[in-house]
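Input: structures, listed below.
Computed from the coordinates by the stated procedures, all read-outs in this text should not be read as laboratory data. Since the structure is predicted, the reported quantities are computational estimates derived from the model, not experimental observations. Cβ atoms are built from the backbone, for glycine too; each structure is taken alone.
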Structure 1
Amino acid sequence: MSLFSNWNGKVVKNEEIHISPDNRSFKYGDGFFETIKVIDGRILLQDFHFQRLFSSLEVLKFSIPPFFTKKFVEDQIISLVKFNKQEEIARVRLTVFSGNGALYDLEDRHLNFIIQSLPGNISSNYYNAAGLKTDIFLNAKKSADVFSPIKSNNYLGYAMGAIWAKEHELDDCLLTNSFNRIADATIANVFVVTDGIIKTPLLSEGCVNGVMRRYLLACLQKESFEHVETQIAVEELRTATEIFLTNATYGIRWVQSIGKNNYNNSLSSLLHKKFIEPLFASSTF
């Protein structure tokens, strides 16, 4: 059975979508994407997603047509999820990309978009009973600039990290920046617990500006959990008591090991129960 996607406002079968070999996103990674979780026909963390979406459009200098509003994007996502009969739980990817042209062809900065919806896995609503086995991928370095917080279509470092993790029978891997400090994981932000303090890399360290990261930081602030956005040296992972990853699909997943270092999950399981379970039960942000 064919799934359908929304291609520039028109619902079509996936196999009907064609991208030109002259497309700038295909050639240069000129674009970005959002990965969105929909439960019971509601977009979770909608405000955070749309803030990042329109901020990314501005930073990447896209020309935004008047019709492309938050309400328009919301309606397009929800209608596609319903069309594919995935209202209960769905994983949506909204990809924004530029048109055709060479590197210096900058006349056309009008956005193109594809919205895909895939059946969600109900297991993603629950805390992972078995911790993730990970390690540090050293062959790629995250840049730390104005573009690094964006979920760019130029995903090479993460893609190579995912291949490396699979080759080494790992669930994920962590990437470092050019200063050899922790940036993020292939599909998630990183949180480290040291001496009871919850730490996560600053955006200036090269990590993606994850919506679940933003949500959790807001929750920690509201509930007065001791936390900080800071620089995290690789060496600190050896003395940390807990490591956990966050993304919009799974919420929080605890890390059992990074290489030969092992961790517990007492705080991350508490945070999942306190902040993630209510979020996945009803859309509060």
Structure 2
Amino acid sequence: MRRAERRRQRSALILTALAAAFILVPFLFWRGTWFGRALTEDELGKYFTDEAQPRHIQHALVQIGERMSQGDASVTRWYPQVIEQAKSPHAEIRITVAWVLGGDTRSEEFHSVLSGLLQDLDPMVRRNAALSLVRFGDDSGHSEILALLRPFTVEAPAAGTLSYQLPVETPVERGTLLARLETGQGILDIQSPVPGTVEQEMIEDESPVQEGQGIAVVAPGAEQAWEALRALFLVGREEDLSAIEPFVRGEIAGMHEEIQQQAMRTAEEIRRKIQ
């Protein structure tokens, strides 16, 4: 009972903090975080080299991606800087790069870099790279696309005593705090590597865990499922139908009607191709 009460208190604190953030953060930081503000050429150059502000680099990358989609040929002058960011130590930047590189399917350099990003340690980098490769007619990231439709198991990064911070069925984004791990060297925050919904807590709260042990399952997020189903419309295989059918039947929580309709279209297209 005491554990349940502590968890309810933690949930209440989290919701309070989120409510405050929704009010304060947009007002205080909108200019620094809103990627829609157009950058001048000089600003692009400065932002790409601003290692102290990773979000400036992300802003520059998003601007390049938007200009690609508009057919702006002059944007090619920035391609070397875009490619260089694929080596960034910041996963958030590599995630953005993996998406932007799908914007020009004529670039063999982009194609090559995306193939390399399929080996990235971060699952969201791999997934974005796989989706972008489909735009090149390349299905080498097929397994990563399927992973977008399946639950993701979060593992303990070290041995220690685990305390969950969120209840089951809570929606999460990448980076949301799932649990804290008390180790001999201090306390580690365990964040969700992927967006979705907490589907299962795999051990009892405040129990010991070993390094690499599964601690939580995160069900697929709606946006990721949508992108995966669109990609599989193009590169799906007969064996993928088992992963798609639960979305067709509306069995996956948190999915809106458009996702079910896309799942139907994707399944129909795969069956048409194998007939």
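Using Rg/Rh (Cα atoms, Kirkwood Rh), for residues 173-260 alone as the calculated read-out, with 1.09 as its value, let me know the right label among 1, 2. It was calculated from structure 2.
Ranked by Kirkwood radius over Cα pairs in Å, which of 1, 2 sits at the highest value? Biggest value here belongs to 2. A value of 20 was computed for relative contact order in percent (Cα under 8 Å, 6 or more apart); which of 1, 2 is the source structure? Answer by label: 1.
Quick check on the output: -16000 is helix-only ellipticity at 222 nm (-39500 (n - 2.57) for each DSSP H run of 4 or more, over all residues; to 500), derived from one of 1, 2. Which one produced it? Working through the options, I get structure 2. Figure out for me which of the structures 1, 2 the number 0.70 belongs to, where FRET efficiency 1/(1 + (r/R0)^6) of positions 45 and 165 (r between Cβ atoms, R0 = 30 Å, to 0.05) was derived from the coordinates. So the calculation was done on 1. Sorting 1, 2 by distance in nm of label points 7 Å out along Cα→Cβ at positions 93 and 205 from high to low puts 2 first, with the largest value.
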